[in-house]
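As structure tokens, here come the structures.
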Structure P
Amino acid sequence: MQLETFRYDNTIVKKFTLATVVWGVVGMLVGLIIALQIFIPELNFGISFLTFGRLRPLHTNAVIFAFVGNGIFMGFYYMIQRLCKTRIFSDLLSNIHFWGWQLIILCAALTLPLGITTGKEYAELEWPIDIMITLIWVVFGIQLIGTILKRREKHMYVAIWFFIATIVTIAVLHIVNSLELPVSFLKSYPVYAGVQDALVQWWYGHNAVAFFLTTPYLGLMYYFLPKAANRPVYSYRLSIIHFWSLIFLYIWAGPHHLLYSALPDWAQSLGTVFSIMLIAPSWGGMINGLLTLRGAWDKVRDDAVLKFMVVAITAYGMATFEGPMLSLKNVNALAHFTDWIIAHVHVGALGWNGFLTFGILYWLVPKLWGTQLYSKKLANFHFWTGFLGIVFYASSMYWSGITQSLMWKQFTVDGTLQYPNFLETVLQLIPMYIIRAVGGTLFLTGVIVMVYNLIKTAGQGTFIKEEEAQAAPMDKTPTRLKGHIWIESRPIRFLILATVAILIGGLVEMIPTFLIKTNIPTIAAVKPYTPLELQGRDVYISNACNSCHSQLVRPFRSETERYGEYSKAGEFVYDHPFLWGSKRTGPDLHRVGKKYPNVWHYHHMSDPRLMSPGSIMPPYPWLFDNQLDIASTQAKIGAMRSLGVPYPEGYESKADADLLKQADEIVLDLQKAGVVVDRDKEIVALIAYLQRLGTDIKAQPAAK
């Protein structure tokens, strides 16, 4: 058969490679800054867009979607052409994909520090950016499917399977979780509320980890690890089991983030069961990766690329064992809302995603520039510096998390909380936060050394813009194939089966939660937020207070003694979005309403250490200067009514009057306490919102 000559496009790979490196440095630098701010809050310099709450979502989005996202596309554009033995489907779409993705990242980098956010973890970007993400993801999908359809290899290699699953699942997750009603150009409310919003958000959040941080990286592992080791994948059959069981089971596990919450028990239990089952396929992938290196361990000792990859796969195994363990209710009761979770996610992010990306970069850059790595010693220095950084980071946060939880739950022999003041637990963690910052510094140092090494590597070579290759046309002669190999040669059928596999679990969880009213019992005493409280809630979200404070009292004696009555599902029916949170750097706030006078909240936001000596919470001086956007009140009330919140028809016309009346009451109360403030300042609205929290039902008194 006559061979056809064609050229691989390396230019698009180069672009995503550069973006991966640049955004990696940016994302990790922001991470180090907020790690320092935890125990040195003055590092925000009193500037709103530099405060911890604003920078934390910037850090997570920069690492997940900028660093890891560009790393995914870098590896994809290199391997898909070679696995399919064809040039990428469209050079034009390649450039649209690259520049579109960078524009999305830039929009995130501008909006998040300005407090323009939905408040939903890992999905903070507002609706215009969500639309951009959807469009660019469609471009990515066209590139994948188009390249597969024009391939010269009949059977799709395992790495391609994982990218097919990634394409369809992320599309479903993003669209379902991003359904929101715009109020203005940069403000929207999610269509879901309370418990339903929580289920959708963590169905998305957990599976964003699964299908953005895991499945595409497994695809990269199945391609680049055998290439770097010059050995075939250990087991083809194991890869089949790994793939199908993983994508089917993963989608069910989201509710394990909501154990002991107001989510119905059946959904919590379902998430736990499938989380435990996830150990098998996850470890199947880890074993398949590590055993690919059988007989090549001598090479691992000398090759920095393989060292990075081995640690990455091991970190994947650790994280995917720990995740199911954290879904056990007794373990979750200890770990949830603590720094333990921070350690867990960073073992995955730094170890699995970070180290695999570094290994690929060290292997790929010399290939693209037709040269050898500039310095193996610097690569090994990076490896050990990064490895020690992970150890310092994770070990300090594990210790911190256990310390937090045990102190929160400790009772005296008299049956009272031993540490009733939440701040007592915070002050014990400062040494661990310092160690974490040391670990982050080590990790970032390694990345900077890598940047230097890669620049020098590129400088000593010549970039290979296009790489010539030859292959025979795909044999389209019908053959009688059996088993999995049959579906491997039919990409559209493969895509449909993968879509069905990931939809089943989501539908089983969503349909009962949304259609069976008894799952979310209503409480007659719960009323919609007043206009001022609604505006104050948006101020709370804009400043990302939910990054450090939860709004969910779990049914533990230690929590009801500390905070008050445990949270009920019916209390959140008007919360668009829900704000249960995932971390308690500060105390839970669901029952904070009427616990303190208005003047306490005023001074606490002005100077937290004045009210809580030793507090690590930063002051918020801009709340006392920023004017509340009262002009948006009518649009917000109208949007909420459209979402089912029972404001009376025509209430928009009197909403501003009610807002100002309530603001005047708070201002008058503050004046009696010796504080003078204008009624149209953001601090007044925030106080109104905080004083409302948890007051709709009669709650037991909590510890002071």
Structure Q
Amino acid sequence: MNELYQPIETLPGVGEKRAQKYKKLGIETPYDLLFHFPRAYIDYTSPVMIAEAENGEPVAVRCTVKQKLTPSFVRRGFSLYRVVVSDGISEMVLVFYNTPYTYQAMKPGEEYFVYGKLSGGFLRREMQAPQVQRVQNALLLQPVYPQTTGLTSAMMRTNVQRALQYLDGQPFETLPDQMRTDYQLVSLKQALHDVHRPETQEALDKARRRLAFEELLQFQLGTLMLRHRTDVQNASAMHPADLSAFYAGLPFSLTKAQQHAIEVICRDLCASRPMNRLLQGDVGSGKTVVAAAAAAFAAESGFQTVLMAPTEILAQQHLQTMTAFLEPIGIHPVLLTGSTKAKEKRSIKAQIASGSAQVIIGTHAVIQKDIEFCSLGLVITDEQHRFGVAQRAALAEKGGYPHKLVMSATPIPRTLALIIYGDLDITILDEMPKGRLPIKTFAVTGGYRERAYGFIKEHLDAGEQAYLVCPMIEESDALENVQAAETYAETLKTGAFSAYRVGLLHGRMKPQEKEAAMAAMKAHELDLLVCTTVVEVGVDVPNATLILIENADRFGLAQLHQLRGRVGRGQVQSYCILVTDSRQEDARERLKVMSRTANGFAIAEEDLKLRGPGDFFGRAQHGMPPLMQAAFCSNMPLVSETQMAAKSLLEQDPELRSPALSSLRTAVLQLFAKNGENGLN
């Protein structure tokens, strides 16, 4: 059997204990280890002179060992080892703690690269706990790996080196030669060698480009193949329906963007090819009324609609909104969630099976095996990134091949949306309903916090509500000056907001506790909710008019925009206060962008420019294959190249069955196998 696919413990130098640590990282074989890419590199290509190095800044220094000082045994179990080195002009002392092997390995007169932070003054400079490698066989770009307790980058570099030796003995290529020539790509072997042991920055860039290209290509091939399989299925074509009664019952006029979206969706519903459409709109753009119109259209043709939300409280919110839109035309939506009482659940299941329930709203409960639909024609999922391909497919399969509409309030640049939602057509609501007041946004330093509290109190006294958002749940030594939600909530309850009802919401709370906190906020049983980003996709509380976000520099623009969208949902002017003490230019620039625009798609484009696509790919795309190297690649033309390459390959060979594409087909199937029973197979 190929050594690359043997258990990781068979790799020399690993063993059972280290294998268990590797398995925590999802590394089961040497092959997996090769695709566990470095998260960063220590750059030894431009070493500095000792005298030029700034204190406290990590630097690389090329030096020669002058003297090894006698070890100091400070106390039992704690020893200091010192080595005097020189760059030919200046000297410094390297200090090692409890690492006799490094001290013993260093030889007087030999040259080394050392990396770390310097301290001290003109007379004596030190570098404590430096990384050391001999100049003779140094990696000038030394990889640093994502790791876990008990695994160091040094260990992983040694193990990767052995896995690369296994690789060299194998025919290992997935892309056809012609494609590599057309797109100027290095071989897969070369890319893996150069991403783990790059000799130059150019070699590393070429390796990353090849790996990112292949990753995007495989992902797009998979989504296009899934789409092709759906396209050849027959959906139940609906009949053109008159929605004038639905429109007449609405308490507002639709925007042109909403009207266009409804027209496109209804046209799709009348086709025999199953609709696969993403309805993407900013917070407050009116996606739910578009979904209600689609459900009304389906009901007119005698078909059922399911709307699936990621949480019970969001499902309840959809029930209220959809009921208001649909009851005037005689459609009564039903709600099915995990907490629905057994007797009521039996009744609702019977209504679903008989067809008397035309619109069903729920959570994951609606994809349980014991739910039988009478005539499921339309599946709507809210907040797509919380479900993903597999769960959408599980629901869709219940009705043969119903039409699918996916709603998302997460603004994503169109180019990235084409990658993430490659199996869907895209419709964007780029117009806000009339009368909706833009949220006034201010970026301030921590020195203005008390004034901000006073401003919030004025609005609470007027009967309004507010959110205070923190990036952490508990205090952490690793992140100084980061407000912790639990501590923050207690401080506010006993201090500045002791006269108000203060609640707490964070991701480590039990689902029932989260639901209760949000329900209390919605019912105005709380004045102020201290929370983490779990409120990012939350309930509609029209009475919430203020949101203060602590340490705002720690969030991406897209996330800040989602958080800001928790307010401004009523008729009263709303405010967002961003608090930061960061002096970093990119952090300040992000907050300036937030202050000057409320357009989520413009913000997403800016976020892409400032941070690259990693923030978007890093989102939890449940049921979607993970994208690793693509997060490194901010060269967006590569996206277009892989789209063209994928379409060209599938035009020639829709199932990638030819011998030349067999390795690529296997890789695509392996990638999408992670989607479970509804993935490609």
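Read the figures in this text as sums done on the coordinates, not as results from a lab. Note that this is a predicted model, so its numbers are computed, not measured. Cβ atoms are built from the backbone, for glycine too; each structure is taken alone.
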**Study point:** Origin of the derived value 28.6 (Kirkwood radius over Cα pairs in Å; candidates P, Q)
**Key:** Q
Review point. With FRET efficiency 1/(1 + (r/R0)^6) of positions 182 and 246 (r between Cβ atoms, R0 = 30 Å, to 0.05) computed per structure, which member of P, Q shows the largest figure?
Key: P
Exercise for review: Rank structures P, Q by FRET efficiency 1/(1 + (r/R0)^6) of positions 318 and 534 (r between Cβ atoms, R0 = 30 Å, to 0.05) and report only the one at the top, that is, the highest.
Suggested key: Q
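Rank structures P, Q by relative contact order in percent (Cα under 8 Å, 6 or more apart) and report only the one at the top, that is, the highest.
Structure P comes out on top.
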Revision key, fill the gap. helix-only ellipticity at 222 nm (-39500 (n - 2.57) for each DSSP H run of 4 or more, over all residues; to 500) gets -19500 when computed on, of labels P, Q, structure P
